[in-house]
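Read through the structures below before going on.
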Structure I
Amino acid sequence: MGRMEYKYLVRCEELPRLRHVITPFVEMDSFAAAAPCREYTVRSIYFDTPGLASYYQKDAGIHTRRKLRVRGYGKLSNDSLVVLEIKRKYNMEVRKARAFLRFTALEELIATGAVEQHVQTGASSQRIQAEQDARAFLYHLHRYSMLPVVLVAYEREAFLGRFDPRVRLTFDKVLRGRVYPDLHMLFDEGVLRNAMSEHFILELKFEAGMPTWAAAIIEDFGLERQALSKFGICLENEGLGGAKSSRFAWAAYQPPRTPDAR
């Protein structure tokens, strides 16, 4: 089953009061609670076609669409894992297909398709699904000639519903990006430029209807649901999107290639 995903743009000065009013209804998720600053860094490289089809589908409000991204967390280490992810959206409902692998194997997996060699799973029962999800990612990547178009990073505070852990609330702050990244740049902070300084994005995810406490808080803060895309915001901040084609920027890019068939 997919989850509903609502997004709101909030001014940064509202953050302390917002943290205070949600306290009775949520608890911090274990990943954020273990982090030194009670937040963690999310890093994603989004893929798109040479004509930016994913961007323009989102911009046009197409209800059924997908995005491909590679996501990592925190800082680079010797055993850093990343996830290949297909995010499918059906109106406001979101579903994800995911497969984990080591960051050091990312470029090889995309170039060779060696799913069985590189996909990591916590349990053997999950391996079949993880490998299927990785193959689906590679299928869409090569079928539509998708290339890395933007690197997006932000700091995330994450919470789960105290009464219903299927409810997830996140504050995504300090949004920054870089267009046309190489895959090895996923953890490279030095290439990023700030894309949003006065606001952060509140995301609310739920399955069984918006919680009444969340609806009351959103009304109290005067927030309005918006079609916010970090992918789109960072692209536009770098001067892409809109009416101009990016064909000239793509012309110099050399994509990873699969081996010649034998």
Structure II
Amino acid sequence: MTTPPRQSASGDDVRFDDPIELAAIVAAAPRPLLIGLDIDGVLAPIVAHADDSRLLDGVADTVGRLANRYGVAVAAVSGRSLSSIRSFGLPDGLRLVGGHGLERNDRPTTPLDEEEAERLVDLHRLATAAAARAGDGAWVEEKAASVVLHVREAEPHRADDAIRELDESSAGVSGAERKHGSAVLELFARAASKGTAMRELIDEARAATAVFVGDDVTDEEAFAELGPADLAIKVGTAASIAGHRLRDPDAVLAWLRALDGHVADQRSG
């Protein structure tokens, strides 16, 4: 099995792991095992508009079986809101973490305080103005503690300008955080991180081994939180600190199926 070096932003010389071989490595790792999975670009192919995203056929059944195996915990860890994650129809047994860790399905979300609420209003105003500058195809998504400018469907030059200008203008909002993604810029009224979310999940599961699978810039925060015995898996060719790579969501599904098979065989044996 090939393990890729850290890659340039152009993705030159990227080498992908074989999903079946990578599954065998994960299955052989010490338990308890925690598997964190991003959704878009990992369990669901990237589409032009986020509302049109759907899980690959077979994903829900596979992760549902895996989450119920002895010594295995599975979490969907996404930048999407918790309500948006639920719309994918993921099975019971998964931990659902939304908003880069701000929301979880196993506990209530702490409401914004007055200062955070005012900050969110300011960020929404800036994002709305940026969407207008980007033109047709740009839109603003509202979440509990953040707003997201989406420009994937906008004219590329105007989209780039809008993202850059919003990045600069939002930097002046005291206490706000910014996260860049693929054709998106998310502005937070309250700090959040997939890395912090994964650390909490690892501690709660008392995981001996943690795995995180992600494709976007914000997933690097989760990769950075993993220890030397854990596995970071990047999907696609973008630059990453991850030590392993899978080509696309189809390869992720093949990996999940093979991993579930290994775990089931180990338990029955």
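Throughout, read-outs are computed from the coordinates displayed, never taken from laboratory work. Just so it is clear, the model here is predicted, and its values are computed rather than measured. Cβ atoms are built from the backbone, for glycine too; each structure is taken alone.
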Cα Rg over 2.2 N^0.38 Å, for residues 38-157 alone - highest-scoring structure of I, II: II
Value 1.6, calculated as distance in nm of label points 7 Å out along Cα→Cβ at positions 78 and 102, assigned to which of I, II: II
Structure from which 11.8 was derived, mean count of other Cβ atoms within 10 Å over residues 30-37, options I, II: I
Cα extents along the principal axes in Å derived as 62, 48, 35 - corresponding label from I, II: I
Which of I, II leads on mean count of other Cβ atoms within 10 Å over residues 14-21, largest value: II
Of the structures I, II, the one that -7000 was derived from, the read-out being helix-only ellipticity at 222 nm (-39500 (n - 2.57) for each DSSP H run of 4 or more, over all residues; to 500): I
FRET efficiency 1/(1 + (r/R0)^6) of positions 198 and 214 (r between Cβ atoms, R0 = 25 Å, to 0.05) derived as 0.60 - corresponding label from I, II: I
